[in-house]
Structure 1
Amino acid sequence: MKRAVAAPLLSILLPGLGQLVNRQAGKGAALVAASGLIALLGVGLALYKLNKAAMALLELPEKERSIEALSRAMWQEGVGYLVVLGCVFLAMLVFSIWDAYRVGKRLDREATAKEG
């Protein structure tokens, strides 16, 4: 499969994989590590905020406990960081796909020139 097709598809799965296929080890490793860090940070912070919201929910009388009350407590805890992390991850994903396609296309063109 040509790199211009395979690399962006792999970058959709995990930012940086396309760069690794295109033999850009440093850039690929950095993108994989950064996306993993963002995912861990997002999950960790979400679980922390969920725990705080659940503890606040337990302070309510039993009749007032509901999914809606948990949702309100989560929003009161603040989930803006998830939006920021999501935007950073999305920007990194778009860059990874674009870069993998651009470099893959160049490598395909160079390989074709060598063959013919």
Structure 2
Amino acid sequence: MVIQGEQFARVLGFPTANLAIPPKILNLDDGVYAALTIIDNVFYNSALIISRDGEKVEVHVLDQDLDLYGKEIAVQYLSFICPIIPCSGKTTLKSVVIFAIEKVRSFFDSYHSN
């Protein structure tokens, strides 16, 4: 289920759906993953972010502006993209997020062409 988060990523221009899943139960390392998010039986290309330090599991659905609060969604990770890069300051963080999202987009460019 999608829960209310801090909305920090939204301020940066990258809204995420915070998932009510403790990251410790996932068998995945911290980082950014290419993933498919399934909402109402529709598949969306997404970036899945797992952060045990921040105790968060969240997903950014690429190129969509969806209100997902309270919705049941499914997320299937496909591939590890990059580790979480610690940074200070909004400008640096936004640059890191843009870099990770572009790497996810590149993954999907190859994924859908095969």
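Read-outs: derived from the displayed coordinates by stated rules, not from any lab. This one's a predicted model, so the numbers in the text were calculated from it and none came from an experiment. Cβ atoms are built from the backbone, for glycine too; each structure is taken alone.
A value of 43 was derived for relative contact order in percent (Cα under 8 Å, 6 or more apart); which structure in 1, 2 was it taken from? Walk me through the numbers on the way to the answer.
Working: 1: 43; 2: 28.
Answer by label: 1.
Compute distance in nm of label points 7 Å out along Cα→Cβ at positions 3 and 27 for each of 1, 2 and report the one that scores greatest.
By distance in nm of label points 7 Å out along Cα→Cβ at positions 3 and 27, the leading structure of 1, 2 is 2.
By the measure FRET efficiency 1/(1 + (r/R0)^6) of positions 51 and 99 (r between Cβ atoms, R0 = 25 Å, to 0.05), tell me the structure among 1, 2 with the highest figure.
Biggest value here belongs to 2.
Consider the structures 1, 2: one of them gives 4.1 for distance in nm of label points 7 Å out along Cα→Cβ at positions 43 and 91 as calculated from the coordinates. Say which.
Values: 1: 2.4; 2: 4.1.
Only structure 2 yields this read-out.
Hey, helix-only ellipticity at 222 nm (-39500 (n - 2.57) for each DSSP H run of 4 or more, over all residues; to 500) derived from one of 1, 2 reads -28500; which structure? Write down the numbers at each step before the final one.
Numbers: 1: -28500; 2: -8500.
The structure behind it is 1.
Suppose semi-axes √(5λ) of the Cα gyration tensor in Å works out to 45, 11, 9; of 1, 2, which structure was it derived from? Can you show the working numbers first?
Details: 1: 45, 11, 9; 2: 19, 18, 15.
Only structure 1 yields this read-out.
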